[in-house]
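Listed after this line are the structures, all set down as structure tokens.
Nothing in this text is a laboratory measurement; each read-out follows from the coordinates by a stated rule. Given the structure is predicted, the values throughout are model-derived calculations rather than measurements. Cβ atoms are built from the backbone, for glycine too; each structure is taken alone.
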Structure I
Amino acid sequence: MAELRAFVYLDRIQPQFTAYLGANMRGCLPVVGMAATIVEIAPGIAINQVADAALKSAFVQPGLMVVERSFGVLEFHSKTQADVKHAGEAALQSLGATMEQRVKPKILSSTIIHKVNDYHTQVVNVSRLASVLIAGQDMYIMEVVPAAYIALAANEAEKNAQITLVDCRLFGAVGRLYLGGKESDIERAAKAAETAILNVIGIDGKA
């Protein structure tokens, strides 16, 4: 039976996070304000059964489906929160699991770097998937397992502070988030991201 590693419900996806999803997905593109759910399971191939259950149960659109040997990730969204919630329930039923049986996330790293050096900024920007980091800004970096929970951290950080979403990696062994901005904004964003992750209810699982 597949393990439910992460189950993330986002009530309203924020502008920068929406733009990041749209730029890096190959499925149906979301728009600002939609509700979304991200599901991560192990082993990866079983994510196809999750997608089948979710997409047949309600009018939701898939934006991302990643099938790796170890992990599989599915994101779906809709303008209607009820549809996203219903599809999420169908996804859970297909796994024979409840949301409380998801793996509780663990923060591996939560770091603020003040006034980032020009050259450091450039090497971060080379591989970023979202907006650029500006030299002299503060930078926040978070790492989380399971990886899909980083979507929750990114969305909540943007809700609570005027930051720049620089990079977000929501599948793989580790979820990773990079934010840029003024010191006060980065501090608020970091607190919001950490609080969101720490408030997730779940069971202890393998890192």
Structure II
Amino acid sequence: MKEETLKTGTTTVGIVCQDGIILAADRRATAGSFIANKNALKVHEITDNMAITTAGSVSDIQLMLKLIRAELKLKALKTNREPNVKESANLLAGMIYTNIRKMSMIPGISHFVLGGKDKFGFHLYDLFADGSLQDCKEFIASGSGSTMAYGVLDTLYKKEMDVKQGVELALKAVNAALQRDSASGEGVDVITITKDGIKHVVSKELRVKI
């Protein structure tokens, strides 16, 4: 892969709470060792009740976002109902599988964490860059800063925590990565998915301690 290809050296986090889902991510996008963007949004709504975090090559991420939003709208029109979270995750996983295996000079690398709610409850899925799909019952972290984030999540996560506690944990996990991972940085965005829908609850700068 050419070094100048814009990639997101990233930290993203997904957390399952009693009353909802938390999704969080840092804001730094890199091209090799160069910081290409200090305000990259890596948490995106794809429907009124589903959102994803993103990691990987920006061009592939942007394409996948456009495609999954369009496909979910088409599916809703064809079936006269909103797609549930599981079938939406399976649809995106199939798209990732096809994208990574197409012939190209630049591999189409994209990694998503999908959270949402439907009539069956709240759900969190890890969609790895090879197209594999994992149902996450507690939490997930992705990107170059995930090792540091997992240290915080493994230590502090509790099954009975509510959304407010989940937001605080997500901030701690992303901040831990910002302190040690050079490819993560600048700030953090956090959204919640609850019975009231999707809310962007945190959007702020987080500076690495000097």
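Please state which of the structures I, II yields 30 when relative contact order in percent (Cα under 8 Å, 6 or more apart) is computed from it.
Details: I: 21; II: 30.
For relative contact order in percent (Cα under 8 Å, 6 or more apart), the value 30 is produced by structure II.
Could you figure out which one of I, II the value 1.9 for distance in nm of label points 7 Å out along Cα→Cβ at positions 99 and 123 was computed from?
Details: I: 4.1; II: 1.9.
Matching structure: II.
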Parent structure of the calculated result 11.8, given that Kirkwood radius over Cα pairs in Å, for residues 19-74 alone is the read-out and I, II the choices:
I
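Identify the structure, out of I, II, from whose coordinates distance in nm of label points 7 Å out along Cα→Cβ at positions 27 and 171 was calculated to give 1.5. Don't skip to the end; give the middle numbers.
Details: I: 0.9; II: 1.5.
Derived from the structure labelled II.
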If FRET efficiency 1/(1 + (r/R0)^6) of positions 91 and 147 (r between Cβ atoms, R0 = 25 Å, to 0.05) is calculated from each of I, II, which structure is the one that comes out at 0.90?
I
